[in-house]
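Multiple structures follow.
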Structure I
Amino acid sequence: MLDPAHQDLIRSSFQRLRCRPEALALDFYGILFRDQPSLRRLFPTDMDAQAAKLSKMLVRLVRSVDDLSRMEAQLRDLGRYHVRRGTEDGQYAMVGAALLEALERQTRGWTDDHRAAWTEVFRAVAATMIAGARDMPAMPRARSA
């Protein structure tokens, strides 16, 4: 369970976004691909649908922040999906860094406390996704084009 003060910070920061969640997601992907261009190949050319999926997941995450176990099955499934697409455990840190930068850029009144709260929630999400990926039977990873 996340620290209750961090739960409040997650909720309040999301309410203070300068943009819609979809725009936050597009900003995140822009940062991710700027910093990690090799990851671009893992995503579709048109990122609008992908950004919509991520924004819905972020909204659900914020709504479930007081009890992330409500999202456990979905996050484990997402981890299995990502490993089939070629995602490696070490890439979660890159994703987390890009998400934090996007949140910092798009949240009014961003503080180090917000960063700590989002870092805590992202680590919990990543750990659940990685656990889901490890539950999979061994199978070939997706090959790059």
Structure II
Amino acid sequence: MRGNTYALELLLGAGIIADSEGSSTVKADYIRIVHAGIPKGASGAIYPDELSIHKQMLLKAIMDGLRSGGGPYLTFEEAYDLYAVECESQDKEAEDKETIQSYLQDLKSEGYILLKRREGEVLIGMEYPFDRLYEALEGAMREALR
């Protein structure tokens, strides 16, 4: 979706949520909910089961880290360490850091994560809420790891 159309889609959806909740204002949470429900992704890989198992494990590690850390971002090192732990728990060998950096760019392009740089450090975040994505990801991983 392109700029104006996307913005209108967000506002329409958020307005519908506000109306259904009897609110006279559109809240940021309503926009986040709608945003999470609009498929994003340049390559069309908008469903976790279309991602490689290593991208799935990386995405799960990022979500787990964001949930437990309480902050809006993880550093690359934190995300990589969590990914390595996830790989170990699934009896998979972790990919090297260069490959993971490439995977992060892919996940950003596909709309799963946010990347930003601060003082030379790569920070990884996500749009909230990501509960539905987490559930879908867990199901996709169960299937892929059978």
Structure III
Amino acid sequence: MELEQPHETLAIATAAPIYKVEHIRLGTFLGGPLITGYMVAENYKVLGDVPKAKRAWAISIGATVLLFAIIFLIPEDVKIPNVVFPIVYCWIAYYLVQHYQGTQLTEHIANGEKVFGWGRVVLAGLISCVVTIAALFIVLFIAGALFG
């Protein structure tokens, strides 16, 4: 009589890929707060929390508007190095993502689930940069036409 050997079970990744915290920090540096909202929202969708995904978009759009309002309200004689704003909003994004999604992202990765590659992060960040600049030019063009 032969004893049956226990069958090994293989964990199969079933969830969609996510963006790691480090991905979001780089994407934010390249593309501003809008890409942060996109990446955080995509993570929330994968994690099954669609209402928070919508909230992430709203917060990132508001943060983008606030960022440009602050930049345009700073007097010209006040000299702030160009890199200050990206560094500040990158670390804010990093902290918030780590605080609100960090544990879930770590568990997702520990369970062998997929993550997006760095190429996608860079491309998404650059696309967000182009979209942000285009939106800024449109707003400035309309404001110039309205207020002369």
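Just so you know, all these numbers are worked out from the coordinates, no wet-lab data involved. Every value quoted in this text rests on a predicted model; they were computed, and no experiment measured them. Cβ atoms are built from the backbone, for glycine too; each structure is taken alone.
For which of I, II, III does distance in nm of label points 7 Å out along Cα→Cβ at positions 16 and 120, calculated from the coordinates, equal 0.9? This figure was derived from III.
Could you tell me which structure in I, II, III was used to calculate helix-only ellipticity at 222 nm (-39500 (n - 2.57) for each DSSP H run of 4 or more, over all residues; to 500) as -25000? It was calculated from structure III. 46 is what came out when percent of Cα pairs over 19 Å apart, for residues 32-111 alone was calculated for one structure; which of I, II, III is it? It must be structure I, since only it matches.
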